[in-house]
Structure 1
Amino acid sequence: MFGNISAFANGNMFAGLFGNDLFVRLSEESRKELLEKEGASLLERMKGRPMKEYVVITKAWRKQHETARTWVIRSLDWTSKLPPKKKKEQPHRLSNGKTRLLSGR
């Protein structure tokens, strides 16, 4: 996602990298807890447009593997409980150059 690596559960993104930053998707309660940590912030893939369910973990995650692991596991646990994303219809190019939509692919 966003030209970087992301992890998904049931079609829902729960963690990933945005540049050198590690982000996780969290419940409201967990977001509040993580945002109290120095250096944590809401994920903004475009300045001034935060993705309110996603929090960037402090840069110390690179040296504090267990802390990062804890937040990623919490993110996976919470996101796994969300309803699965429905698959979008994907365009399929035919040999004659035209396209048609294929369901569930």
Structure 2
Amino acid sequence: MGNQYFDRYQDFKVDGSYKPLPFIKIEPKNSDKTVVYNAQRTRLDKLSQQYYDNPYHGWLILLANPIYGGVEENIPDKEIIRVPFPLTDSIQQYINAVEEYRRLNGID
């Protein structure tokens, strides 16, 4: 997947508009990385660039750290956060979770 963009909204576009995205939690894997968050210097787009070779997957890091409510500014200084790794496996986890959500909620 490298620097390829994954459109996480694609499954929620209906008749030209977007439905709300469900909360999807990215479960931990043994291959995940951990990072000490520095509120002055750390940004999720930069972590995405460092670990995934592109700046587009900060949202995936937030899904792996649901305690912060999906908002980067809620991450406290010096907090240890999880970076789902590798990217392709983590994107597949997301896809599987979306498919399960759609199945459980009867969404075609």
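Values quoted throughout were computed directly from the atomic coordinates according to the rules given, and no laboratory measurement underlies them. No experiment lies behind these values; they were computed from the predicted model shown. Cβ atoms are built from the backbone, for glycine too; each structure is taken alone.
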Completion exercise
Value 25 of relative contact order in percent (Cα under 8 Å, 6 or more apart) was derived from the coordinates of, among 1, 2, structure 1
Exercise for the section: State the single structure among 1, 2 that was used to calculate Cα extents along the principal axes in Å, giving 57, 28, 26. Expected result: 1
Fill in the blank from the handout: Calculated from one of 1, 2, distance in nm of label points 7 Å out along Cα→Cβ at positions 68 and 84 reads 1.5, and the structure in question is 2
Practice task
Identify the structure, out of 1, 2, from whose coordinates helix-only ellipticity at 222 nm (-39500 (n - 2.57) for each DSSP H run of 4 or more, over all residues; to 500) was calculated to give -9000.
Solution key: 2
Problem - Source structure (of 1, 2) for distance in nm of label points 7 Å out along Cα→Cβ at positions 20 and 36, computed value 2.9 - result: 1
